[in-house]
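Next up, some structures in C-alpha cells.
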Structure P
Amino acid sequence: MADVMTRVGIGYDVHPFEAGRPLILGGIEIPHTHGLKGHSDADVLCHAIADAVLGAMGLPDIGFYFPPTDASIEGICSLRILEKCAELAAERGWLISNIDSTLVAEAPRVMRHAPAMKEKIGAALNIPADAVGIKATTNERMGFVGREEGMAAMAVACLEK
C-alpha cells in the first residue's frame, strides 16, 4: 500500500455589512437586513474555505487568483472560487478529504441553512456534503462582530495525496 500524504490548511476571512446587498453564505442567500461588502458576492464562509484549501497546497490566497482589482470578476459567485480551488487541487493530485468551518456573527441565525450550504460547498469542491462541517457562534457582543458591523469565518481543510 502506498503512503498517503496529508496536508492541512487554515483559512480566515472577514467582511463588513453593507445595506442594499444580499447576504450570501455558503452559496445560499440568507434573509437579513444587510449583506456583506466585497468585490465578489462577499461570501465570507466560502472565502475562508478557499484559503484553507489553497493553504494546504502551499499556494497563495484567493486574492492572488481573484484579485479585487480585476473588474471582470466583480460580483463573482464565491462557489466559482471554490470550484477553482478544487480544480487546482485536482491538477496537483490532491483529494480534498474534508472541510471544517465556523461562522462568527451575532445575527442572523444561520444553522437552519447549514444543510443547504453543505450541499452547495460540497458540490463546488467535488466532495460529499457530509465531508463539510459548518458551525456558527457569536462573538459574545465583543468587537466588530459583536457590534454587528460584519461577519468572520474560519475554516480548516484536509487534503490527501
Structure Q
Amino acid sequence: MAAGSRNRAGPHDGSPASAPYALLNRQRMHRVDRGRILGFLDRLTSHLETDRPFTVVLVSDSVIERYNRRYRGVRAPTDVLSFTGGDDYLGDILISTETAYNQARRSAALSLDTNVERLALHGLLHLMGYDHETDDGEMRALEIRLRRKLRC
C-alpha cells in the first residue's frame, strides 16, 4: 500500500459503513481478531472525536522494513509507521504483526491483539499531529491516559 492512498472505510473491508477507518490485513503470519480490532478502532475514533478517514494496514516485517528504509533510512523492521495523508484523508498506519507478536511474547501483560490496539493508538496520535520526539511528553501522557480508558 502506498503512503497517502485514499482507501475509505465501508463494506468492502468489514468496517462499519459510517466508520472513518479501514482495516486491511496484508499478512498471513499471525492471526488477529478482526472484530476486536474494529471495535477498538470504533471506540478510539469516538473518543478522539475524529471523523477524518484513515487506514490501518497489518503487514509483515519485510514489508514494514522496506517502508522504514525508504522513508526513515533505517534498515530494520519496526512495529508501526504512520504516513500522513492530505486534504480530508488523515493517512495510513502500517503495523507489523511479526514485530507486534514478538513484543507481546516478551510481555506478561500483552496479547498480540492488545499490542496491535496499542500500536494503532500510537499511529493515530501521530496522524493527528502528535510527535513524542518533540513535544515534551504530551503525546506519551495522552497515550497512557487513552490506554487506561480504552483498556489496551
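Suppose mean count of other Cβ atoms within 10 Å over residues 90-97 works out to 25.5; of P, Q, which structure was it derived from?
Working: P: 14.2; Q: 25.5.
Answer for the origin of the read-out: Q.
Could you tell me which structure in P, Q was used to calculate helix-only ellipticity at 222 nm (-39500 (n - 2.57) for each DSSP H run of 4 or more, over all residues; to 500) as -8500? Display every interim value, and only then the final one.
Values: P: -8500; Q: -13500.
The correct label is P.
Identify the structure, out of P, Q, from whose coordinates relative contact order in percent (Cα under 8 Å, 6 or more apart) was calculated to give 21. Don't skip to the answer; put the middle values down first.
Values: P: 33; Q: 21.
Here the read-out was taken from Q.
Could you figure out which one of P, Q the value 1.7 for distance in nm of label points 7 Å out along Cα→Cβ at positions 82 and 98 was computed from?
Values: P: 1.7; Q: 2.5.
This figure was derived from P.
When FRET efficiency 1/(1 + (r/R0)^6) of positions 74 and 130 (r between Cβ atoms, R0 = 35 Å, to 0.05) is calculated for each of the structures P, Q, which structure yields the highest value?
Values: P: 0.55; Q: 0.95.
Result for FRET efficiency 1/(1 + (r/R0)^6) of positions 74 and 130 (r between Cβ atoms, R0 = 35 Å, to 0.05) over P, Q: largest is Q.
Out of P, Q, which structure matches 0.97 when Rg/Rh (Cα atoms, Kirkwood Rh) is calculated? It would help to have the intermediate numbers written out before the result.
Details: P: 0.97; Q: 0.93.
This value belongs to structure P.
If you work out distance in nm of label points 7 Å out along Cα→Cβ at positions 34 and 138 for P, Q, which one comes out largest?
Values: P: 1.7; Q: 3.8.
With respect to distance in nm of label points 7 Å out along Cα→Cβ at positions 34 and 138, the highest-scoring structure among P, Q is Q.
Where a number appears in this text, it was derived from the coordinates with a stated rule and is not lab data. Only a predicted model underlies this, so the values are computations on that prediction, with no experimental measurement involved. Cβ atoms are built from the backbone, for glycine too; each structure is taken alone.
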